[in-house]
Structure formats: C-alpha cells, structure tokens
Structure P
Amino acid sequence: MPADRGGVGRYVDGLIAALDSADADIAVVCQRADAERYSRIAPAARVVPGPAAIAHRPARLAWEQTGLPLVAHQVEADVVHSPHYTMPLRAGRPVLVTLHDATFFTEPDLHTSVKGTFFRSATRTSLRRATRCIVPSKATRDELVRVLDADPTLLDVAYHGVDQQTFRPPTDAERLRVQSRLGLHGTSYVAFLGMLEPRKNVPNLIRGWVEAVHGRDEPPALVLAGGSGWDDSVDAAIAAVPSHLRVLRPGYLRFADLPGFLGGAMVVAYPSHGEGFGLPVLEAMACGAPVLTTFRLSLPEVGGDAVAYTQPDVGSIARDLSALLDDAERRRSLGEAALLRSHEFTWAASAEAHLTSYARAYATR
C-alpha cells in the first residue's frame, strides 16, 4: 500500500482491524513494508509478508497467480479475499473480490486508457470467476448488474466505515495548526480532499468557486489537498484564477492533520461525477464539516439528508457553494447532521458484512 494511505489503503486497514477485533481467524498476505503495520493493527492475525519483488505491480500481479495460492494452502485458508479487483484464477478454494466501482465502464473518459482497460478486464474476470464479489454500495451493485449483467445474488454490499478516532471534530488548536501549516493564518477556506483526477471534477470546482467568491470582501481560499493525479485541466483552471484569490495545492497532508483540515473548512466541496462509495465525503462528515457533493451514484447513500447537493457543472457549483457560504446557520446544522450520520458507518459493521459474505462463499466450496 502507498505511504499516503489512500482510499483503498484505508479500506484495507479499517477492515483488517475490525475483523481482528471481531475475533475472525485471518491471515494477512502483504508487502514486506506493510508487515509491521498489520501486525500492530491486527495483533491476533497471521501476517505473511510476500517476496520483496511484489513491491512492483507487474511482479505482484504475477505472484498473485502463482505464490498467493501456495500461501493460501499453507495457512489452510477457507476462503481468499482479494480487496482490489484482481484475483488468483486457481486458488483451490473460494475467492471473493472487492469491486470498488463501475465507472471504468460508465465513465471511461474519466480514466486513463491503460488504467481503464486493465480494470475493465479485471472486473469482468472477477464477475465471471470469483465465488462472490463484494461492493461498497447499492449503487455500485446496481451499475454492475445494469452494465455487465452481473448476477445480483453473487454481489454482497458492504459499506465502508470511518475511523472515528482519526476522523472527528477537531479542536481549535488542531484547526489553527493546519491553517498555520497551509500559510492561511486565519483566512477561511473551502476544502477538497482527493486525487486530482477527472472523475473528481476539480476544474469545475475551481471555476465554480471563483464565481462564488469573486465579489466578496474576504473571499475564502480554495485548498486542493491530495495527489496530483492526471487531470491536466486542473493547471489551466488554476492559471485562470484572478490574482486576488488564493488556491493552494499542498499535496498529501499528514494523516494527523486531516481532522483539522476537514473540520476547519467553511465547506468541504466534493463535486464528483460519481463514486463507488465516497470515503472522503464520509470522513469529512465525521469531522463535523458541512459538505457539498453531487447526487451521483453512491454519494446520496453516504450523505443522505446530512449534506448539501449540487450538479457537477460550473454554474450549479457556483450557485450552491455561494448559498452555503452565505448561510452560517445551515452550515452549522449540516455539520451536526453529518457528524450524527457518520456514526452509522462503522468498520465493525463492514467487517460483519464481509464475514457474512465469506460464510456464503465457504458454503459453496
């Protein structure tokens, strides 16, 4: 897993810790660099480091076909769970695969051609060969059924959770520390957290934010935190921002700074074209932030009535963001509702849903 612990890394971490807390008998097969981490977050688990070569993707994919089945045999696994699209084709036991979203099929232009081709192939293979597949939302399940004619009886929905110890309303000191590190020093800001890739709709967020704050006496800054991704139009959108407005791109933030960053924002804006789940939205909600997102795919399943919605076009973002910035009472009530709703999404509940899926797969052995 990458050092920044992106969405998939947070899913794996949260699930493994919760399975361990539920006294599940699990063996975690991982890269050597992650072995100490998983030994710490899952003390009762058997942690099996793979060979050093699997730090590189081509070797990892090859070893998944040859080495992983041998490890599964050695640890006497009842089932094998592959948490990210791909799977061993001859594991000798039931295999479950997590399919995180269907946008590689429904929104192909939002992914690179290489990435799209790979994940479309992996998804089709898993739907055809895996014993069962796990998806993080009903929307993702329904899209796989609609687009690929997947068998809905073999798709199990297991919502992600949120780590309430990490993602929580920040203290004033935590807010100030993040503002200081960003160089804002008391300036309010609109926050975005995620990979700057086309699916996240960041260029339209930038343009909508410019329209929403342009004429204000004290316009809030826009802070785009996360990996650079491959959306070249982000740079063009930033280049067109008027000089009196501030856009910051701090890259990856320290994990410990995320509550202060999200919870300290006037609004967390996430106008995505669609998500398989939308973990950044849930994490912002857990920090008590007022969130503006889109009514696309899984995002309403996560946000419910506790977030504000917009459309992904510039005009809608500008209008709805401006309305939120003008209404402190609505921001406060949304933050309170978001925090309350976030408590419904726990890794313990996710682990329980995964264990049910494992049991269904094992029953078909």
Structure Q
Amino acid sequence: MTAPQNDKQPPLVLCLVGDERVAERCPTTVRYLQIGLIDEAIHTLLVLPETARAESLISGPTTAITYRHAQWPFHHWARRSLIARIRQAIDAVHRDAHVIIHCLAAPVFTLAADLAAALSADLILNISARTDINHPAVVARLKDAATLVTPSERLRQALDAPEMAEKTVECVRFGAVATNIPAAFNSPQLAPAVIYAGSLTLHCGADTLLRAAKQVLNDHPNLLIFILGKGPAEPSLRQLAGTLGLHANVTFTGRLEHWQTALSAADIFCMPNAHTPYREEPIHAFAAGLAVVAPEDSLYDNLLDEQTALIFPDRDDDELARRLRRLLDDQEFARTIAATLQAAARANNSVARMVAEHVRIYRNLQSHSSTIPIPTSR
C-alpha cells in the first residue's frame, strides 16, 4: 500500500535530451510539446548539442542548456560541467523539484542515463526505429529507464527483446494540425505532384520512387516529383534522375524551412521504404490530406490498403508505379482515401492529444516517486 508524502507535490522539471537527429526527424513535434507544456506547470529544459540546427528546436520559455561533444580525456570533465549547469537551472526553479529526464534519441541515451543517475531523476527513452532497442547505448543502460515511448502502435508491437518484458512501453503519437479539406487533387488545373520527404540516405528508398516515376510518366507526362531533404545519397539520386531523363519532372528542394506548406501543395505522398526511422513528415502528410502510397510493414499507424492508403511491396519499383497510376487515373478514389486517412490523423494525431499523453506519463512518474510504503498490519 502506498500513500502520498504530502498533499502538494513539488514542482516538476522536465529535461528533454536531444541531438541533431531529433532536429532532423521530429523538430515540429518537439516544439509543439514545449509550447503545450507552458500551461501545465512543468518547467522544461532542453539539453542539446551546441549546433545551430539542434538549437532550432528551442521554443517558448524553455531553458536551453547546450553541450559540446568532448573526447577523452576531457569527456568526464565536460559531463560533470553539464550536470552542474543542469542542477543550477533546476535549483533556480525549486531546489526540491521532481526531475524527469526524457531522452529523445537512442544515441544520446548514455548521456541521459548519466544525467538521471546524477540528478536522482526518472528516465524516459523514445524509441524511433526497430533497431533502437539494439543500440549499444540502450543495451548498456536500458535497465535504468522507467518508461519507453514509441510514436506508433506498430513500432511498439515490433519491439522484441527479453529486456522489454519488464518495461512500461507507452505509445504517444506525434501531433499535427489537420487542414480543413484534403489537399489531394484539390486543384485540377495544376499538374499532379508526388512528394517524398526525409533524409536522403543509401536506403531511404527515393531511388525506388524515381524508377517508378519513370514508368508512370509514359502515361502522365506532366507529373511532378519533389524530393524534400538532404543527405549523403543526394548526388547519386540526382545522377539517377539524370540517367532516367527525369530532370524536367523532378525537383530536389534540399531542406525547406516551411516544408509543411510544400506538403499541402502536393497530391500524393510517397513512403518508399519501410525500414527507415520514424519521422514526422508522414504524419503531417496524413493531416494535410494527401493520398498516400506506403510500403508493407510500415511503422506508421492507420495505413490500410484500399481504405486509407495504397500499400505496395517494399522497394518494388513496378508495384509502386502501379499504385501511383491508380491514384492518378482515379483522382476521386485518391481523394476518398486521403480524406479517410486525414480523419484518422485528426482523431489520433492532434497536438492536444500528444501533449496530454506526455503530461499523463510525466505526472504518473511524479506521483509514483512521491509515495512511500505504508506498513500493513498482520
């Protein structure tokens, strides 16, 4: 049996620990969370590397504490200095504040676990890919985590490790703002547009989209393809587009500051690879009402073939081309499945719901830590 130590809990301080990957994969999500916590009496610290891109995550009244990646023999000194700065920031709020460390990326989990140990804090870890659970930092310190958070039920179900049996695993979906009407084929006078958004890596699948587009252009020569993002595979993807003769139809935009606007101007959102880490762009595409083509075994919820999306075998050029033709040939069908998926996003991926779910997890940890055992009579 447990009971609260006192009726009034101490203030809650949340330390979000991120890195450059977070700034790439889910920057809007992190900003929405910070803004949503303003009215929750939760003081937020953002611990992140000293880079312009990572610092772009800062939003609202959040206190930012930056660090540099230090190598031996300065590593331990740098870690102690960071802990001291965080402790000072916490004491400025309340010396007895309850502290939660929320690690947003597996590669910085060692740092987050060290902070939690030094500050006697609860520790939360976000899992964004099937492989995160096998990351060396997670394998070494998973026992220290009180709670794991995944952005989808599909990812939660995909996690399979003996250590998971004793862990609390919560699903908190990313938040996005749904538009009033689906964007898919909303302007018949404009050329149809397919969009891919994500990091341009060797296995991102953008090459699959380019090869499929080459086939589709035989029937839809005015189709436009937009590749949003940057990465090490960009030169090879540009070369492939040239080899396929797609220069007139394909645009590589690089990273866009207002990429949500670009999504809303497209008709079809393509997710050509099922095994890349979870990102926020597809969620915003769902909320914008784009017609979605997605691979089998995707990590994203609410993708049902012929109902909310068209599903194709992962990395299959020919089948992806067939799905794209289906949407272009039957635009009314495309708008129907886009509207159905948008409705699901409006219900399940609202910003308010995302913030409320995080607050519930934080408050539950705080309440659990604020109780003491009461002996039972025999």
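Where a number appears in this text, it was derived from the coordinates with a stated rule and is not lab data. All values derive from a computational prediction rather than experimental measurement. Cβ atoms are built from the backbone, for glycine too; each structure is taken alone.
A few notes on this one:
- Test item: distance in nm of label points 7 Å out along Cα→Cβ at positions 172 and 236 calculated as 4.6, pick one of P, Q: P
- For 29, 56, 15, 0 (P(r) over Cα pairs in 20 Å bins from 0, in percent, calculated) the corresponding structure among P, Q: P
- Origin of the value 3.6, where distance in nm of label points 7 Å out along Cα→Cβ at positions 140 and 292 was derived from one of P, Q: Q
- Computed -11500 for helix-only ellipticity at 222 nm (-39500 (n - 2.57) for each DSSP H run of 4 or more, over all residues; to 500) - originating structure among P, Q: Q
- Value 15.9, calculated as mean count of other Cβ atoms within 10 Å over residues 92-99, assigned to which of P, Q: Q
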